[in-house]
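Student: The structures come next, written out as structure tokens.
Values in this text are rule-based calculations from the coordinates and carry no lab data. Everything numeric in this text was worked out from a predicted model, so none of it was measured. Cβ atoms are built from the backbone, for glycine too; each structure is taken alone.
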Structure P
Amino acid sequence: MSSAERFVRHHRRQTDHAISRAYARLATDAIATATFHELLHCARNRARRLLDASVVNGHHPGVDALVNLSRFTWAHIRAVADWPGTSASWRPAVCSLAQHLIGKYAVPAFLAASWYATDDGYAENKREWFVAHARGASFRSLDLPIEMTRKMEHIFLASRDHLAVEHAMRRAELLALGASDELVRAVLATRSATDLGNGAFWRTVWLFLIANVHAIDLAQVGPMIDFVQAIRHERVAVETPQGIVLRDPPQPSFSMKGRTVQSMLRLIQDWHRSLGLANGGLTWAASPLQPMMIEEPSQDPSAPPSVWQLMELTNGAQLRTEGTALHHCVASYADRCWRGASRIWSLRVHRGEKVRHVLTVEVDMKRRAVVQARGWGNRAPSGKPLRLLQDWAVRERVRLAI
């Protein structure tokens with residue numbers, strides 16, 4: 001049997017398991033179960049590619065979309081049987097089906113991702129937003145995590161099909177406030193691209209960055225956001241003689257009022273020096289992802305080969321060492337790793353006894369995606385390190401979202 005045939009059989013088994021789990025999830029709702037059965041029959045006969053979606057972290061996006069559309073039967077305005085189907089790939093197929101069932105008015109294609117959103121904090125909200133907007137409500141009138149102006153709404157609804165809803169919302173906010181494309185990319189490379197909480201405060205941060213963009217090295221945008229997030233919003237796990245305890249953020253009332261670029265950079269430098277002191281004892285289990293090691297012979301036969309190693313970091317002390325080597329704030333991620341919100345990897349190159357830290361990589365396991373990659377001083381990856389990261393992501397079936 002060829003590898004292609006094995007892949008097809010494996011995916012078919014995964015799809016069958018996903019369908020079985022879907023029936024179990026809907027077992028207590030007779031109407032949703034009947035609708036799911038009808039939708040599944042329709043997909044198999046009129047949109048077979050809808051079931052071709054890859055299974056990620058146990059989730060089959062195509063099946064999840066059918067489940068969620070079944071749960072929203074109350075919002076359907078057209079019959080399942082009247083959908084003509086489509087030969088398009090699974091994402092456009094989900095969009096076409098959702099638009100048929102619910103859309104009194106046309107809805108931008110990127111919003112259809114709400115029907116297969118599962119693990120993120122806004123999953124159910126996004127489905128409700130889709131329904132309300134499809135019924136004619138302006139998007140900015142909905143109960144959103146950030147206040148949306150008319151200009152933001154216009155930019156948001158024109159977002160490209162591949163953008164996640166949170167990314168599109170943050171991007172629209174920044175552009176409408178006057179941010180440059182470069183600043184937008186710098187912000188979207190941080191956790192603020194998906195964490196839309198505390199919207200009113202973060203808008204003061206965006207206005208500060210926009211007003212001072214010419215005085216700020218864009219490589220410092222990420223550390224600045226990490227710093228503010230850590231001191232104002234994140235509870236911290238601290239190892240004590242009584243065990244690990246969660247403590248409130250050190251400065252929950254931190255404000256951007258009266259701050260200058262110079263004062264912010266001084267605060268960040270002081271914070272960098274203190275990183276790891278409180279959480280250096282934290283440890284966590286490794287993720288299921290596998291490390292990578294590649295050996296390259298030296299052009300000089302007498303010199304040792306170069307060995308590139310991508311390894312996972314599993315305790316606070318390792319994060320502190322990584323942050324010191326590359327002059328960034330990854331040590332502040334110990335609490336996130338301990339809670340399972342992030343996984344941190346380090347790309348290094350060994351030449352004999354010498355080891356050089358090259359790149360720090362953050363993986364969001366819920367999304368199975370690389371969400372950040374930073375070199376020395378928070379520089380973006382390029383050249384060989386970026387190519388190695390891309391190769392590893394393909395091998396481990398991890399999406400690059402950087």
Structure Q
Amino acid sequence: MKPNSLDGNPKLWTRSFIFIVITNLFVYSGFQMLIPVLPVYINELGGSALQASLATSLFAISGLIFRSLTGKGVDKYGRRPLLILGFFMLFLLNISLFWFSAVAIILVLRFIHGMGWGMTSTSIATVMSDTVPAKRRGEGTGYYALSVILGTCLSPMLAIALMAHFDFKIVLTVSSAAILIGFLLAQGISIKKQKQDEAKEIQKTKGSFWSDLFEKRALLPSFLCLLLAIPFGALMSYIMVFGEEVGIKHVWLYYIGHCLMIIISRPFIGKLFDRKGHVYAILPGVISMFIGLVILSVTTNAFMLVLSSIFFGFGFGAAQPSLQAWAVNRSPEHRKGAANGTFLSAMDLGAALGIFFLGMVGSVTGYHMMFLIGSIFILALIIIYGGHLLKNRRSQMEDIQDQAV
């Protein structure tokens with residue numbers, strides 16, 4: 001890429017990067033739109049509570065599996081084939097719900113739907129990593145993550161509003177249209193061809209199935225993201241129930257505060273990551289998330305709810321994209337797909353664990369206690385990350401002393 005003539009930095013906002021961000025926004029919006037309303041639709045069809053919950057968990061399981069497989073596949077076979085196949089599966093499985101009303105068939109389709117989701121989302125993330133200049137990866141990943149978060153937060157609200165005034169078929173129409181628009185926009189992305197030296201490196205470093213599936217250099221940031229995603233998944237799933245428990249009517253204010261803080265934080269946090277390093281973005285972020293969860297655990301009114309959303313939203317917007325950029329930066333160039341697959345699989349797994357286990361805690365102890373227990377995972381993240389930083393610091397000091405001798 002040509003450097004920006006004004007500041008000497010590589011250009012970030014290229015035509016391809018703009019198309020990546022907008023495409024990703026439509027893909028996440030279209031897919032996430034079905035999550036809050038599909039269980040309701042299954043109930044309307046006469047399905048059980050267990051079947052309604054499976055509508056969410058089945059796609060999460062298949063998506064988790066196929067993220068890692070796709071990460072390996074895009075490194076070996078290229079980005080475009082798997083991206084196109086993922087879009088095809090997403091759209092086809094979406095519109096198939098127009099014709100099938102048997103609950104058992106819908107659940108099978110939902111499982112296959114998750115395969116397309118894992119394939120599409122991992123392919124786009126890898127194309128983003130290819131497109132963003134290495135020197136601006138923190139900033140670029142932040143803007144990419146902004147499209148993820150906006151799609152994840154705002155589309156469920158739209159779906160709930162559409163379901164309240166119309167029916168599931170209208171939500172499905174809007175969802176399918178968003179995915180189709182995402183596919184059309186993706187045609188404007190210039191996808192880099194794999195370099196010959198990268199292809200040779202893949203063949204040279206080929207190992208076992210499992211070592212190829214996960215990128216070991218991305219494991220630490222991915223595990224930290226898993227810890228971060230546990231309370232995040234529970235929070236986003238049960239914040240409405242929590243509002244009912246404590247008598248706060250305008251719970252939607254939490255989503256607004258959360259999204260606004262992410263929008264505000266991304267421009268400067270990403271630049272801070274690129275200029276100063278991951279510690280300046282991740283550590284303040286996870287501390288802010290911890291504070292937000294503690295505030296939420298004692299929240300009794302709308303003011304405290306908004307205050308919690310400010311701290312948690314800022315922290316999540318700072319930490320999650322920075323962890324992803326760090327995971328890619330730590331990994332070899334020819335393993336960016338595997339690195340993204342490893343990272344996104346960890347995030348999916350963490351969110352699923354949070355929804356399931358913290359949800360059980362909340363149903364027994366109340367949601368105040370659930371958020372307080374959720375903050376323990378963030379505290380564990382801080383301790384593990386801090387230990388890693390201290391270990392690296394010690395190693396650097398020993399190297400300096402050895403050189404001095």
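Student: If you work out distance in nm of label points 7 Å out along Cα→Cβ at positions 267 and 323 for P, Q, which one comes out largest?
Tutor: Ranking P, Q on distance in nm of label points 7 Å out along Cα→Cβ at positions 267 and 323, first place is Q.
Student: A further question follows. Among the shown structures P, Q, from which was the value -28000 of helix-only ellipticity at 222 nm (-39500 (n - 2.57) for each DSSP H run of 4 or more, over all residues; to 500) calculated?
Tutor: Going label by label, the one that fits is Q.
Student: So if we calculate Rg/Rh (Cα atoms, Kirkwood Rh) for every structure here (P, Q), which label has the highest result?
Tutor: When Rg/Rh (Cα atoms, Kirkwood Rh) is calculated for P, Q, structure P comes out on top.
Student: Given structures P, Q, which gives the highest value for relative contact order in percent (Cα under 8 Å, 6 or more apart)?
Tutor: Q
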